[in-house]
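Alright, structures below, take your time with them.
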Structure 1
Amino acid sequence: MATRSDTSAAVHAKFEPVIGLEVHVQLLTATKIFCSCSTRFGAPPNSNVCPVCLGMPGALPVLNSKAVEFAALAASALNCRINETSIFARKNYFYPDLPKGYQISQYDKPVAEFGFIEIPSGTGRKKIGITRVHMEEDAGKSLHEGFADSDEKTAIDLNRTGVPLIEIVSEPDISSPDEAYEYLTRLKEIILYTGVSDCNMEEGSLRADANVSVRPRGQKEFGTKTEIKNVNSFRFIREALEYEIARQIEVIEDGGKITQETRLYNANEGKTYGMRSKEQAHDYRYFPEPDLLPLVIDEKWKAEIARQLPELPEARRGRMVKEYAITEYDAQVLTFSKSLADQFEEAARAAKNPKRVANLVQSELMGRLKAKGIDIAQSPISMRGVAASADLVESGTISGKMLKDLYDLSFERGKDFPVVYEEEGRPQQSTDTSALEKVIDEILAANPKQLEQYRAGKKTMLGFFVGQVMKASKGQANPQIVNELLARKLG
């Protein structure tokens, strides 16, 4: 099988992939979409169920208005047109873990259509179209045990049955696995900013399926597509697409034909495997749900939803670059989550130099968080703490070395920077020139060889002497003053 680099070469030379993504997002409502059962994750199996989500005869669904608001809010953030009238439909398909035997979804009249996301591509930006955003209920979960031996068992947990979802269907505008990764990253970022979902892939709050085909470069007609399902990380989706593109090219080059099918990705092997032949949409026998009226989102309701829309990541990055004089890369890092961006802005507005705050987040805070394996929410140093440390450096009260030592102590003790700074007796850089001159004289006397090299023209030895003075002062000397005194003494 071809490698990633082989795939890229082959694709660019002769073939091009066509990729579309279907993303299911669980809405962060307290109750299910058509009943009042809890959506809480981790409850005992089959405890969050009722006659409605169990499909009991005579039980009627009632639409959750908060789910509608969240769906419309997400659609607005994705630049979609919210339809005034949308229709729920029954999707008839055998779901072993959906007791009704059908899924309530939307088909030809979804809640929203015609959106887009912009992603970085090459030296510019590329617009990926969003065909539709529709609402639907989730199915339950089948748990298989003992299939390696004769004691085969399947258990069903119906807690997820009826959990509210939106499905976000992209246009086939994605041209590479890397673009698919960028699209999913931007999509998740936008959804998190709206607050309509926690997008927790481990708990099934965000799931993505990929449709992929290849065609000779320049051909307008699409090739036969396969669908890759149940991939549990964006990285694995990218890897699965890389493999599947290479596999399809190899089949075509060998004179074979691609079979339209659903495939699964084995992350341990880095391969996709056929699971079942792919159903067409008409095979689901959609028809309007007779127990639910058409959903009408009038202009008044749309306006109320629009007022809830927050400043989205891309717009926020642009504003922060202008407002705080930080780089685009700084803004990208600092808007990774809405919480981080909120904390940074609060700290930056109070700090003397917002740029220094941004630099410390990246150079001192993020590295320590990564080493500890924790995210910004668990950081012992708050953004206010970062701002306080930035001000101390800005004013010359502490040196960069002192700051690093204090950050290390903060992480060791699990305490915020201002607390540790107070515990350490509010250390300050030494600006006592007479005391520093005495240290410098001792350093020069102790290093005659290096002094001779400097006077012979090796001016880089100045850095050696500065380092020795800083070491002797335990990092508490003011580097600027040390440099000035050394330059004077060395002539």
Structure 2
Amino acid sequence: MPPWEAVIGLEVHAQLLTESKLFCPCSTAFGAPPNTHVCPTCLGLPGALPVLNAEAVRLAVRAALALGCELRRGGTSRFARKNYFYPDLPKGYQISQFDEPLAEGGRLVIGEGVEGSSAVRVARITRVHMEEDAGKNLHELAGGSVVDLNRAGTPLVEIVGEPDLRSPSEASAYLRALRDILVFMGVNDGNLEEGSFRCDANVSIRAVGEAKLGTRVELKNINSFRFVERAIASEIARQEELLEAGKHVVSETRGWDEKSGTTYTLRTKETAQDYRYFPEPDLLPLVVDEAALAKARAELPELPEDKRARFVSELGLSPYAASVLTAHPRIAAFFEEAATLHGDAVKVGNFVQAEVLRDVTTRGLHADLPVSAAQVADLLRLVDEATISGKQAKEVYARMRGTPASAASVVAAAGMTQMSDPEAIEQACAKVIADNPKQAESLRLGKVALFGFFVGQVMKATKGAANPPLVNETLRRLLGMP
């Protein structure tokens, strides 16, 4: 049998960070009791009319611009009715956009760090359009299922990618890069667990070298990066097995069962004809004029990939450090503020990575930081001034976190100052050498790696208080090293 090539395209639904729904003033807050954030409009009651949420439009335009998309000619798009009949769709149709979406074109750069790929891949984006979310069917309750319509009408952007991805790891990298952009733009909170960022994957396979696409299967509503990789890999294997057995792949929509590690049939694949799209008669065409577009471009925040590149080129960070410090917009802002206050971005970056990040918790766009940027800058300034040692700085940080106390006040309260008296340090160094004669002799005979042992012993003896440069200088002199 010929070697197979996977062809993957992703459709991502991202909830826009508005306080109210797309066409009514009901709250979008997550976690409320079922059917409490509803009104005649999102319940689809007769006579209720939709009114477009301007903030949702602003955020959707920002998302499109951040992805390099172009708004449709004249900035004009149109809403349509997408007709289908599920219990969680109270009107019997979804207000979406069809042949006149908000924006088209665009690109997403992936590839760095993707397993099996050293080259950067540019994945094209077909379109970005707005639509309302459906409700949610709850099947866990004893005695049957119920429908929660709190989510019905929540504003979404759907980002449809071209079939440019070739492996499960590329699909995962695409999603991570896309989520990073939307979160840094303040458009979406990136919360997969709550369903505010979810993905449908279109998967087909073909013989390597074949131009014609294979039969496409849609994997529906996958809500974790790990599940995306596993579901796509499982589906690729299923399709290969079918074709190698002389069977055909059926175009259908499938779900993902994490327990069994397999996909399963949900329904046959709908087409545009099945949805019977027609223009939404209760909404005028959406027009984003040049003034609004220029304002949106001017307000566009720095993209995460641009921020990482700037951290490397201007602040001197390593690519790895830049990646870690841009894992979340609040972490990036915290680091930049501390680096500006202190002046040495590399030193600040190292301390934030080594000490602060392990105490940081994030949820959506929010991050709980254990200290302020000013506290970190002041703490590192005490190290620069040789008031405390680097080891003592870790202890000061541990005492300072979760409090408004300044580094200087913690140092004063603990009586914690760096030992810089040359005589006292010489005594400590001489004692360590005297207590370890064999190691001293081995070092003098050429085993220079033992020097670190002596430094460590002196720092241990002084409880980390000794001035490290002075310790190094004194030990080298006493041990007869150049």
Can you spot which of 1, 2 the value 17.2 was calculated from, given it is mean count of other Cβ atoms within 10 Å over residues 96-103? 1
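Taking semi-axes √(5λ) of the Cα gyration tensor in Å, for residues 168-399 alone from the coordinates of each of 1, 2, which one would give 43, 25, 16? Write down the numbers at each step before the final one.
Values: 1: 43, 25, 16; 2: 46, 24, 16.
So the calculation was done on 1.
Please compute distance in nm of label points 7 Å out along Cα→Cβ at positions 104 and 336 for structures 1, 2 and give me the label with the greatest value.
Numbers: 1: 4.0; 2: 3.5.
By distance in nm of label points 7 Å out along Cα→Cβ at positions 104 and 336, the leading structure of 1, 2 is 1.
Rule-based calculations on the coordinates, nothing more; no lab input. Given the structure is predicted, the values throughout are model-derived calculations rather than measurements. Cβ atoms are built from the backbone, for glycine too; each structure is taken alone.
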